[in-house]
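What follows are several structures.
Rule-based calculations on the coordinates, nothing more; no lab input. These numbers were taken from a predicted model, which means no experiment stands behind them. Cβ atoms are built from the backbone, for glycine too; each structure is taken alone.
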Structure 1
Amino acid sequence: MWRMSHFKSRGLLLIWLGVSLLLFSTNGYATETLHYSFMADHMVLDSVYANGRGYAGTQVSTVNVFDLKTKQQLYTLQLPKHADSWNDKPAPLISLDISPNQQLLAASSDQGVIFIYDLSTQKLSNTLTFAGLDLLTAIRFVNDDSLLVGSLGGEVFRINLQGKQHYFQEVEYAPINRIELSPSEKQFAVATDSSILHTFETNSGKKIQELTGHKDAIRSLAFIDENQLVSSGNDRRLLVWDLMNGEFKELYRSSEAINALAFDPIRKQIALPIENHQIALMQWPGKTIASILPGHKGFITALRFIEKSEYLMSSGSDSKMVFWRIP
């Protein structure tokens, strides 16, 4: 059974986004690097990449599609309004992901709805609805036919694209902020508002362990390998976890919340936002910051290494999506 929400979805969405994205500015410095910048319709809440194109999901329920090769905006997808809604506004966009075959784009929304777009036709191909659930705060493709989904109420479940549930786990009564698969995809990690990390077996949904070390909501995480991951959040710390023994070490402490992370498996470096909305590239293993990118004019919401780590893609509250050529 789905856990029923006790709040109106749009009002709660605004509160959740506001708490999730609050940051504070400090002084910093940056090095110059080649980059390409695109302006989205509004604040970018989440972004993904496939086939040379960046997909920026905005606060006004659009997905702007930018082409890295031509340096042009190609088209915009508009989320529809809910079928039973009296409101003329489109459904809110919360989280994005693209299938491994790079043919489908999934966008999670409120009222327990996921919209699936066929990228070859740029059309809405399917709508999945889960009665009793409200905001779906995180989604991640496991394969071309199934998704992991996290909710505002603290549930995580796996479904196929026909809506059939494979398993359902009540993690804790706190919003799910992020879901990440390990490199082998045999396990996944869940970041929550409660400051606890959880890991699960992907096939069975069985919980592997709980990891306690953060002091506030966890906003992002990234696997380094099967036995290590990094996490960050509102406590302004970057932690690395040894999944074999559950222990952690602090790699970095910022003056503001760290809302996004990415790991480069080729150059072995971690990308993270730092002071003044800049982006640091930290060498791994170790704590040395190799370079700093100028970043954004607002807080950074997503980071992703792309094109065999030749570029880092970032997006933020300044409505920008930027492709940084890695020095």
Structure 2
Amino acid sequence: MVIRKYQGVLNNLRGRLFELAVHEIVKKSGFETEIDRIESDQFILDRKTGKKKKEIVGRAGKFKADIIGKFKINFPFSYPILLIGECKYLNKKIKIDIARYYLGIYTDVSQFPRIDIKNFKFTKYEQIFSSYRYNYVPVIFSLKGFEQKAQAFLWAHGISFISYENSPLFDKLNSLLENFWKEVYKQPDIKKVDFSKITDINDIKEAIPDNLKKINFDKKFEKINRYLNSINSFIGLLDNRFVINLIANKKKLNRGADHLFFDIVTKGNSATIELFYKKESKKPFGFITLPTHFYKQYQKYSEKCKKDILQSITLFYEEEGITKIQNIKLVKKIIT
């Protein structure tokens, strides 16, 4: 039985590992996530080391982001894309109060003053060259999804939301994470874990003291690493409208495919798109989880406006150092 006074620390560690797992997924999707490789005058520097911290200065405050990533594709008439991600490892769906809180953070960060009138080193015009600009992309990643009101609020304010509820591949990853934490003793030394040193998933082994590791600690940790290495992730658009995260159990997509077969699996108010290379295939290679209520409401919209839905996905990915865009037609696998 977990000692109650250590529960808060353990939950923080669980949440941190979830963040690092999502960080790996974002990195696989074509984002540069190494802070030192992202040029920006909004990052706070560590006073001791002089290195960048994962903290961003806004107009009136600062924000410690769970994930920061610069997309490796640049588009015409657009500044480079900088993802600012918040991860929520909760046992419940995200409510509108969290959505409102994150809107405040995003607004403050996006209003960072570009021209410093007190800058004596560069003139106002010269600061065009000495500073960097980005198109900020705010995203909330949630293990258990979002309530309907929160989804509408986030969409209205241009904040993307990625749900992993009922995602078969992410459910397995979460199971591995939970089994891993069973290999950590709940003792006073758990409070000494230095979260600041945990910047990469492999840092977990170094951060947790040896006296807190049970006999299968390393074995369970390697299972997580192997699983993360066996899956791939793609950020894209559904019907050229809605941001999605396709998680696949194959390291590479079939680049020659101009179409994929799909089926919809519903569970309660949520739905998962299963993807297949062949119509006769029984085992899907990838999954796109749609948030609670989204699919049913999208169906109602389709019927009301007489417009087809679930027609295509557009994926962005990196291959051999080159980031590519692939448009794929969706074909219904089972006609009902």
Structure 3
Amino acid sequence: MDNPNNIVSEVINSFTSRLSHDEALSLAVQRLMDYCKYNTCAIITVDRKGCPIIRIARGLSNDYIKSFYAGCDTDIMNDIMKTGKEVLITKSHPMFNKSGYRFEHDYKVLFAVPLSIHGKTIGIMYMDTNSDALFSKEEMKIFTDIANLCTLIIDNKVNLEELHILDNMTGTYTYNYFYEELRKEMKRASRSNRPLAILIASIGHIKEYNSVYGHLAGDAAIKAISEIVRSSLRDTDTASRYAARFAVLFPDTGSDGAKKVAERICSDLNESSVFKDKQPSLTLRIGIASFPENGEDEDTLVSTAEKNLFESKRKGGTSITA
């Protein structure tokens, strides 16, 4: 049997080598399989909206993974995310026969630990076996040590990903990220028969504002309006910026709900001290579209929101068209 310290060192070296993050996670799980002789092992995290992401898995079928993303819910994952505590489940455990405390397969022993960093639990890592023998203390320790290393690898990957999807000036997301999220949410909304809405807004008179106050002041204005937009949103909403435009995605929200948010944004802009007594006065022209009323694919939805945006421009001033 391998020395546990050698396994930890190998995973650390993979993280600092030329291996990708996914390759490093795969190596970690494979080396654990060699050491602990489990049947199934997986690393499951959640994104910022709370949706699960299976980062790496051994012993789970493709069909199960697809069903997991389609809405499979597991009590064991929810409980560990809430408590931040590890759990060892054997036949004597009160949750052993509960369906929510297993993944794809039946097992005789399951060990799961939280993946926590910066005081926040971002997911879980678990292994199970059909063997009657319990995982030894040494096996659970090496598993926990590797899980902690995997947490660092995932955190580093997420941070690098966010460098590419965040707008440097405002901290909102890029339009490409917004569109990818819209595509995902459209599939989810269609599958679960839930509403979805988007908002596209453009800042009126920004060119004239730049001419009077300069481009640095114009950038500061865009930042300030970005803060106004973001302060009106839920954690599950997605705001993005491109040039002097904002696009916002509202999952589980219809046109009326998106319009209420738009009205709040416009009201906050009018009351903002940042733009008090400034001429020309900046305005917001907003177009809203919703699924399924205005389209059943992302291109149609964006096109409808754009048409409504141009109608708001035609009206003049700060205006909303849904």
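If helix-only ellipticity at 222 nm (-39500 (n - 2.57) for each DSSP H run of 4 or more, over all residues; to 500) computes to -15500, which of 1, 2, 3 did it come from?
Here the read-out was taken from 3.
Which structure, out of 1, 2, 3, was percent of Cα pairs over 38 Å apart derived from, given a value of 32? The read-out comes from structure 3.
By the measure mean count of other Cβ atoms within 10 Å over residues 175-182, tell me the structure among 1, 2, 3 with the highest figure.
Structure 1 gives the largest value of mean count of other Cβ atoms within 10 Å over residues 175-182 among 1, 2, 3.
For distance in nm of label points 7 Å out along Cα→Cβ at positions 39 and 215, the calculated result is 4.1, so let me know which of 1, 2, 3 that is.
This figure was derived from 1.
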